[in-house]
Structure P
Amino acid sequence: MSGFVLNRILTGVVACVSGCVAGIAFLRTEKKRAAALCPADAAPAAGTEKRKTGRKDVTALLVLLLSEAVSAAGAVLTAGETFFPESVLSACLFSACMFGASVSDRVDRTVKNTYACAAALCGLSAGGLSGLPVWVRAGSAAAVFLFFLVFNLISRKKPVGGADVKLCVSMAFFSGHRIFLPALASGLLLAAVCESVKRVSRKRKKTDVSGPFPLVPYLYAGWLTAFALNAVLAVMQ
């Protein structure tokens with residue numbers, strides 16, 4: 001095995017571990033915030049509730065590990081000949097920020113500015129992944145912001161929240177329009193399908209179907225899908 005290939009593998013492993021550590025830190029932060037918002041859920045009385053909480057934690061950690069592995073592998077494959085370790089690390093840290101934002105969005109439908117700012121900062125060293133210079137990706141981010149700003153101004157119900165806009169702008173700056181557009185399309189499609197199924201299920205159970213739903217997890221899933229497909233296409237070319 002050549003030293004260059006070994007360097008890529010070690011870089012991917014280190015980046016994946018770093019992203020997992022950051023994601024676990026974000027998960028613990030959001031769990032504490034959820035416990036503060038809902039004290040009754042922080043100390044379940046029955047053993048059954050404790051087991052359910054444990055299963056949710058294990059599921060979240062498995063999702064985090066899988067997403068970080070996809071991010072690391074996708075970054076290594078996308079880099080091609082222009083391989084920079086910091087690009088791979090930035091992809092995994094960006095994925096960890098999106099994971100934390102997804103958990104935060106599920107907790108109380110808000111996303112801290114910390115996640116959006118940290119995700120955007122990861123874009124400063126991600127030029128090798130998108131093949132686009134910083135100023136082009138900054139232009140894409142500005143265009144996305146203006147689009148959602150106009151969209152919310154002309155829409156009465158304002159269907160896209162501020163957290164969703166912040167994360168979309170960060171995604172556009174990190175990935176560029178080549179990855180962001182399919183990521184947004186696949187995320188919105190996934191959200192439409194999943195939420196439609198949930199609403200039908202709730203109607204059958206005669207439960208409330210009104211109210212907003214967390215969009216950031218679907219945007220994150222769309223980004224992972226688009227990023228992975230972009231990596232596969234880069235290898236096939």
Structure Q
Amino acid sequence: MSTVAPVRLVCPDCHRENEPERIYCHDCGTRLDHSVLGPQNNQAAEALEETQKRVAYLFDRRRGRTRALLLKWLKLMAAAAAAAVILLMLLAPSLPPVKKSEALPPQISLDLEGLTEYHKPPVLRYSEDAVNAYMNYVLGKKRELNHPFLDFERAVFAFRPDICQLTIGRSIFGYTVYTSGSYNVQTEGGKVNVAPVSGAIGRLPVHPVLMRYAGFLFSDVIRALQREGKLLAKVGGIAIGEQQIAISAR
């Protein structure tokens with residue numbers, strides 16, 4: 001019974017016999033001709049060559065350097081974006097300067113009591129400056145607004161047609177950080193409706209959808225103005241114009 005001798009690849013240059021799995025000659029490195037082998041051996045040789053290419057690709061130093069440079073670039077971009085966000089949060093918005101006056105500010109809470117209880121006067125009108133003077137007078141006495149490492153500094157109201165904006169400044173380790181919220185104020189059927197329009201931390205904009213969940217940024221000031229809030233819930237309407245507000249009785 002005859003046995004089939006293993007097929008050898010003979011190098012055309014040095015005539016060295018090589019194993020059929022080899023791509024290049026063992027001695028001189030000449031590429032071997034696999035066409036003399038059968039179809040199955042050709043497929044095996046081609047599969048081996050593809051495997052060698054994949055291994056060489058995986059361990060290619062140039063590819064590793066390119067990937068490392070890409071990762072460094074992505075990290076640098078992420079760090080730059082984070083730095084830009086922090087910078088915008090620390091920048092102070094455009095606010096009017098604090099006006100100090102020895103005159104007693106308008107007693108808005110007493111005016112609201114007269115409006116809601118006796119309808120006198122039927123309409124209260126205040127300028128933006130008058131409201132801010134009252135807020136500084138009232139909130140400046142509220143110790144509960146000061147928290148560990150976080151001190152209350154000021155609250156500023158700004159009025160535009162149908163829009164009320166509240167900006168609160170708090171000091172963190174001596175540096176003031178501002179949070180702002182703008183709200184649309186409408187009166188329908190004797191009920192005052194308030195909806196968030198926009199917001200900001202410093203000069204970093206906050207989407208209106210997120211402002212629905214940002215009430216904690218203003219909760220301490222709202223609690224400090226609880227008396228005024230209850231009185232405003234009893235009024236008939238609030239009309240906000242340019243730098244002024246009008247409150248009417250029911």
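No value in this document is a laboratory result; all are computed from the given coordinates. Given the structure is predicted, the values throughout are model-derived calculations rather than measurements. Cβ atoms are built from the backbone, for glycine too; each structure is taken alone.
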Among P, Q, considering only FRET efficiency 1/(1 + (r/R0)^6) of positions 77 and 125 (r between Cβ atoms, R0 = 30 Å, to 0.05), which has the greatest calculated value? P
Given 6.2 for distance in nm of label points 7 Å out along Cα→Cβ at positions 29 and 173, calculated: source structure among P, Q: Q
Identify the structure, out of P, Q, from whose coordinates FRET efficiency 1/(1 + (r/R0)^6) of positions 141 and 189 (r between Cβ atoms, R0 = 41 Å, to 0.05) was calculated to give 0.70. Q
State the single structure among P, Q that was used to calculate helix-only ellipticity at 222 nm (-39500 (n - 2.57) for each DSSP H run of 4 or more, over all residues; to 500), giving -11500. Q
Comparing distance in nm of label points 7 Å out along Cα→Cβ at positions 13 and 69 across structures P, Q, which is largest? Q
Ranking P, Q by relative contact order in percent (Cα under 8 Å, 6 or more apart), the structure that comes out highest: P
Once mean count of other Cβ atoms within 10 Å over residues 85-92 is calculated for every structure in P, Q, which label goes with the largest value? P
Using log10 I(q)/I(0) by the Debye sum over Cα atoms at q = 0.08, 0.12, 0.13 Å⁻¹ as the calculated read-out, with -0.32, -0.71, -0.82 as its value, let me know the right label among P, Q. P
